[in-house]
Every structure is written in C-alpha cells, then in structure tokens.
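These are the structures, in structure tokens.
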Structure 1
Amino acid sequence: MSNVIEIEHLTKSYGKNRGVIDVSLKVKEGDIFGFLGPNGAGKSTTIRSMLGFLKFESGNIKILGMDSVKDHEKILANVGYMPSEAWFYSSMRVSEAIKYAADVRGLDCSEEAAKICERLKVDTNKRIKELSLGNRKKVSIVCAMQHKPKLFIFDEPTSGLDPLMQRKFFELINEYVKEGATCILSTHVLSEVNRYCRTAAIMREGRLTMLDSPAIDEDSFINFYEDEEA
C-alpha cells in the first residue's frame, strides 16, 4: 500500500509559543489513523501545515503524492477537512451551507449529502444560528464527507455529538474507508482511538511519538504523559 501522507521533520514555531518540533509521520492508504493528544499539543498545527494553511520553518510534506506547498489547491480538492470549530454563516439554512460547500468545489454532491444527512439526522431546514454545537458539528461532517474524498481529516469531530451520533459517524468512516478512502482522526478521546483506529500516534508539547498499537489502556496513556513530564 502506498503512503497517503508523508511528513518529514516538520517544524513550525510561533515565536515564544510552542508549535511542532521535528515531526515525521507516514499514513498508509486505507488507514484510520488516530492522532492523540491534549488540547494545545500540536495536532491542529500539524494538520494545518499539511493542508497548506500554515507556512512552516522546515521539513517536507506530501499528501496523496503531492507537495503540500506547491500543490495546495489540488490537495484540497481531494481532501475532506473538518476543523475543530464549525464556522458557518449564521443566517444560512443548513441546506444552503451544505450546498455552498459543494458549489465551492464545483460539484453536485446532493445525492451523497442527502444520504449523510439522513444517517446523522440533520435537519436541513433550520438556520445555522438555531443549531446546538452537536448539530453544527453534524453539518460540518456532511460538508467534509459529501464529495467522497480520498482523504478525510477530522479535528475533534465528535465533541458535542451524543453517543448514537458518534457511532453513526464512525460507521460512515468505515464505509468510506472500505471504498478506498483514508482517514486521520485528531482527538483527545482515547476510547475512540482504541475502538476505531488501526494505527496511532501521540502528540505532546509539539513532539510526536508513534504507538506500536492503537490499543492503549487509560493508565498507560496517563503514564505516558507523566513520564514525559518527569
């Protein structure tokens, strides 16, 4: 299997504030990759560097065989990205927000969008400003999935979702992966990684440690951070 993501010695700093330090990572096609770590560990910085949203000091990143800097627009056309914060125009109806996301790509995703909305119980007639955090998250999931990309990147996707919707979300991921997609799941929820991911890594204070197995118990997870702090 080919590598969908190849990161070599990525370093990104924010002056005195921590960024990411010498991060190297490979994710193979068909993987569901768990990107673990507490808030502020550097997960989002790594993802935004991958997608060309941030300029980094050093390192190389290839996504789907393309250079993250030179081929920025081509990469985005083949990626479904869900940021940790779901931002939409508050006056839009849900249906309008979903269609707008498809129109930006120049695609008609109405059939796939309708399928995902039905699975996640998305009320497309409501306005964004009327939605709870969980329901805004569901709209963001639809926008990331509806064009059936080769690579999904989800940043804290399940916060605000009830347990039933969390399960349905992961059922959708598994279905797309069976069709050939790859998924990165950035989260601080250990149980999600244990249950759904095939490989995993932990970010802490801007540095990355690959795990031999995504199956890690809570005590070991806590001990990892305690050992790092010692």
Structure 2
Amino acid sequence: MPEVFNLDEVGVVFDHRYALYRISLAFPPGAATVVVGENGAGKSTLLSLLAGRLHHHAGTMQKNEALVGYLGHELMLYEDLTGMENLAFFARLWGRAPERSELAEVLDAVGLSGSHDKVVRAYSRGMKQRLAVSKLMVSNSRVWLMDEPTTGLDSRGRKWLYNVIRDAVSSGVTVVAASHIPAFVQAVADRVVVLARGRVRGVLPRGDGFVDQAFEMAGEGGA
C-alpha cells in the first residue's frame, strides 16, 4: 500500500524563519507514529501541515486519498450544545447520520455515560477531551492526526485513550500523534519521529529502550 504521507525536503517558514527545515519522512498506513521533541521543536507545525492547515514553502509533499481527521489543541466543540448534539453534528459533517443509539454507544465508550444531554460548557477539561476524541471515532477518516491527545486526561483517561488508539490501528487506521509523555509513546507507538529545532533528528522503530532513546535525542539541541 502507498504511504499515507510522503514528505521530501519539506520546509515551512514563519516570520522569515524555518519552523520545519528539510523534512523527509514517509508515514506508512495502518501504523502509529508518535512525534516527540521539546517545546518549539516543530511538532504542532508538522501535524498542522499534514492536516492541510498549513502550506509548505519548500520541497514536496504527497498524500494519498485517505480522509484525515484532526484533533488539535483547540477542540472545536460547540459549548452551548450537548455532548450528544455535538457528536451528531460532527457525524453529519462526515456525511453520516448515525442513530442516537450508536452515538450513545460511542459516548459511553469514551466515558461520558450520564452526560449525553449535558451542555458541553458544563464539562470538565478531561470530559471535553474525551468528546473531542469521540469525533474521530464517528468519522469516516482512516487517518487520525492527534496533537497532545492526553491533555486534560487523568491516568485512567490516558489508559482509555491508549486502548482507543491501539484498537483503531488494529482496524487499519493510521495514527500520527505528537506527545511529550513517555508512557504514551510506550503504549501506542510503532515508531517515533524525533524533532529538534524543526529538523528530523531521528526515526526509531519500536524496540527495547526506544522510548528512552527518543527522549534523550529530543533533549539534545532541541528548541
């Protein structure tokens, strides 16, 4: 199968400065790639580029025809609607019209049972994060881009998220996530991309010690 994304010498410029510089990466289908790096290393920029929210200024980027779902720092929820109404709305944006029972199953699965008809404004930060993840679960997307998806989740919520991602990858979904949490990398990554100062410092396959090695690399010369 073709790569989901293929970047060749890609550069992204902000304010006359490279945020990403000469990035050459291929993202295989049906695998979980986790991007690590210190603050300012370019993780969010890379995710936004893959999501089509940014344009590159150098190099080439190829993308296959798979639909892409994006979960960024901004959760893009309608706070005056209920959790159920939010999920139904976003499902329709993907061209789906699931029954309420199906949406209820998803909300229950993400730990929001009992809060289906509560307005999102009354949700905690962790509940909002769970609802945002549920949008990916009801989409038609076969590629999930997730920027720090554990934000706002407690230890129980993080373990839940690990299972969601592993189940999605097992079903053929491609996941590209940015994270600063070693436990997240250990739980879900098939490989790790290490960024530092907008450059690829290394690509590590899953293996013994790969998490410690990745974070050591990320801390050396990172921005």
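Every number here is computed from the coordinates shown, using simple stated rules; none is lab data. All of these numbers come straight from a predicted model, not from anything done at the bench. Cβ atoms are built from the backbone, for glycine too; each structure is taken alone.
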Inset, instruction - Tell me which of 1, 2 gives 40 when you compute percent of Cα pairs over 25 Å apart, for residues 2-113 alone. - result: 2
Inset, instruction - Work out which structure the value -0.46, -1.04, -1.32 belongs to, where log10 I(q)/I(0) by the Debye sum over Cα atoms at q = 0.12, 0.23, 0.30 Å⁻¹, for residues 42-105 alone was derived from one of 1, 2. - result: 2
Inset, instruction - Using distance in nm of label points 7 Å out along Cα→Cβ at positions 178 and 210, single out the structure from 1, 2 with the greatest value. - result: 1
Legend entry - Computed 4.4 for distance in nm of label points 7 Å out along Cα→Cβ at positions 26 and 162 - originating structure among 1, 2: 1
